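Below: a set of structures, written as structure tokens.
Read-outs throughout are calculated quantities, based only on the coordinates presented, and are distinct from any laboratory measurement. Please read these numbers as outputs of a predicted model, since none were measured by experiment. Cβ atoms are built from the backbone, for glycine too; each structure is taken alone.
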Structure 1
């Protein structure tokens, strides 16, 4: 009997069952749930859970953590990485930078190719999405919790085309060892924790407006209030703090908008014609305008409360609207509440 770092399939042969090592490097969102963070990372498990719950999530799949583990094992990089991390100390930033540079260089070096069968499976899954552009996002296998939130620690590549999918998967693997990710790991006393990384590949939403939302007001911690932030263009501009978004406060009972703060926005992040993203000027007639119409605010509030009820705890959510259709791009526990 063999243990696979991918998924094991059981084939029935005659009257008995034999375990056949069927390695699967990708999983569609529909095949994943909230308990699959060990193979899909917190982000991938959440997207699978919401897809199965009927939340409007853009289609996608996950390159499971076992793929990364197989890559670094089959190329003999695992032992090198472990050796390079041994002298790291967060009191010595130079040691973090040096380890990061050497590890990332080795992961990204084309002398260590992605195994052919793995690369073919990833590209087949990409083809099944029937999408010209995808978002490629890193997803750590350590779940977000009260003391550690991996959101923002690893890298994301928007508007990725077919030609760059495998390259960006490799870059996501390497982002597990950026200086900030290494520092965060040791700061949270996770230096000896077995942390891996999966990669989420998801249809790209070319959002007219997007942003973040909290099912509990993160400032007042009022559990009867939802808090939504929104801006023109792609949501990374809001998540990264590059623009000042509109802010809306909505009460759950009764459902009504109780506060609106409309922000001026001069630039937004949008897809280039050839892929990747670029900053563009917002047309003058939209700069002072409300980013979400009231009916969209209330509809988003309904979906936010649905997600909170599904998970049974307050949620931090990323959302986008394209051509009037709402999509949920991510949901994770709020880790900043005092109670």
Structure 2
């Protein structure tokens, strides 16, 4: 998909020197930093963003502590009610990767959703387990304890990861299910993508779900995960785009789920996710919010590729622009 098709940002006639404050998703934080810097250079307005996790971002915007929240998980009915007339706008597209740290095996590791679920359920506890060896016949997997690492804070990455596991594992669905915050049966928790990344880097035998941009920035190898078409895929741009192309219609509340896409998405990475701006109707800074989010949806998409954010598909982009215009 050509990013050039989404150009056309024209700064609105707003005074320079305005300031927006946002909080939430750590997944979108690297891209949001690029947006904020470029938007400031172009318009003279400032955007401050705190990467505190999707759960806190939703809470902060619900309490009107910030001008916008950011979340990789759509609002559930309780959150939507508490946010009091908020709109969720899909503004970026990426993936939750699964990174690993196993000394001496290189950068190639295949896993299925079923095996991932068993690891995080505490049912597979060693990298030499036959279930893992059968998927990696040419890899010399060691007799080494597996340490699953998860997010201890409310997280959109947790939402995407557990949503995927719920889709592919009946045992996971029955015992844990999915949300921004769940009770993990096994492993250790860390706060934010940065905390999980640091823990994984220091833990031989560790495995962790992490926003892809953090895997790239820290040169952490990603697991190739088996999709519904039977292919092991990495969270690369083309694979994320393949998952997103399964969206043919956007519902009125703009909630989108693209984990575990069908077999027709042959090269899809199965833990791909949209991420959302959460914005209230009738906000004091509606004009500036519209200007910033429209920038992110158009010119701002150019910054995504280097961070493994794919361009938003046209059907989603049109819905997002409509949501912005209705603020």
For this session: Match the computed value 34, 56, 10, 0 of P(r) over Cα pairs in 20 Å bins from 0, in percent to one of the structures 1, 2, and report its label.
Result: 2
Problem set entry | Structure (1, 2) behind the derived value 1.7 of distance in nm of label points 7 Å out along Cα→Cβ at positions 35 and 139 | 1
Problem set entry | Entry that produces 0.45 once FRET efficiency 1/(1 + (r/R0)^6) of positions 195 and 283 (r between Cβ atoms, R0 = 30 Å, to 0.05) is calculated, selected from 1, 2 | 2
Exercise. Given structures 1, 2, which gives the highest value for relative contact order in percent (Cα under 8 Å, 6 or more apart)?
Worked result: 2
